[in-house]
1. Could you tell me which structure in 1, 2 was used to calculate helix-only ellipticity at 222 nm (-39500 (n - 2.57) for each DSSP H run of 4 or more, over all residues; to 500) as -10000?
2. Quick check: 1.4 is what I get for distance in nm of label points 7 Å out along Cα→Cβ at positions 53 and 69, calculated from one of 1, 2. Which structure matches?
3. Which of 1, 2 yields 17.2 for mean count of other Cβ atoms within 10 Å over residues 29-36, as computed?
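We did not get these values from a lab; they are worked out from the coordinates using the rules stated. What you are looking at is a predicted structure, and each value in this text was computed from that prediction instead of being measured. Cβ atoms are built from the backbone, for glycine too; each structure is taken alone.
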Structure 1
């Protein structure tokens, strides 16, 4: 499909030698048929990465049960590796839907944002579900499949999931306020390429 061929998170569509890949999309970790990790443009800190399933799908919870089980192991490995380098992490997802309605998701390929440090993100309390950790949430993915949602948590801590507020870059806005970078919430307007380059250099040196 054309949308997949143009998607910067669709690994299989761009790993052929004939397909030039921007340096920002360099694969830092890749498990065929499961997932990939790249540095995130618009980095608000060194170590900001995007972790995505290989399948072009609108949300992590839209993966099949079998895919979720495999993807969970990939997620845990990458979180453990990044925690070893950067310490506690904050992660989040804007889970989109496939019917074209407006959501907080800016791209239609599911991805988990990973940011070093603990950022006290917030979700509207109505409809909020608290899980003991990210694995427990992923094992309950069927509950959120087909729904617009937002999810966040911290490494080795609780994961919170709730209805989507339909605010683009919802969590990046909160990170920008917390880090006193209020004008840098939009990744397209503030790509912060220097931090992206440093993230690539550091993560590539980590044991896989």
Structure 2
């Protein structure tokens, strides 16, 4: 998609608190000395991918658990929380960014989660769109390197030019992720829609 981004894709929100001092400081730290928007975007992506541990069991009891500043402080999160942080860091350094969601079948979901949810389909898998040199590029910072190593999945590489998505297969050919439906993009976290659609919504405190 090549349309010019609206100004809202640089705004701060309750969840995407890119104006929070810790988020701003981390953005400045990660992009110091970088040359151009592509390098800034790659540095931010790499940080969220690897330094924020992927934890599907990450706390999400209350709305504040999804705030970018809190995810940064805890240094862990599941896909939606990590996506929120990447969007916030990008906006903090002047890169227009937005959340994107898709319905995904995760074939490697732990059996206990499948048993609780009754399915390995996740209605709102979260990732990001970053606006780089006149076009939107998808960036999926979900899996950290340690998780990839443990699960036998090739790390998601992002070069700020091509979309970086969940790999369909593991390195030994097992099914990993299957995209079922694109739910589009959002300038802020649609928390109520996520909770309503999620089969695990009953486990989230209001």
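1. So the calculation was done on 2.
2. Computing distance in nm of label points 7 Å out along Cα→Cβ at positions 53 and 69 on every structure in 1, 2 gives 1.4 only for 1.
3. It traces back to 1.
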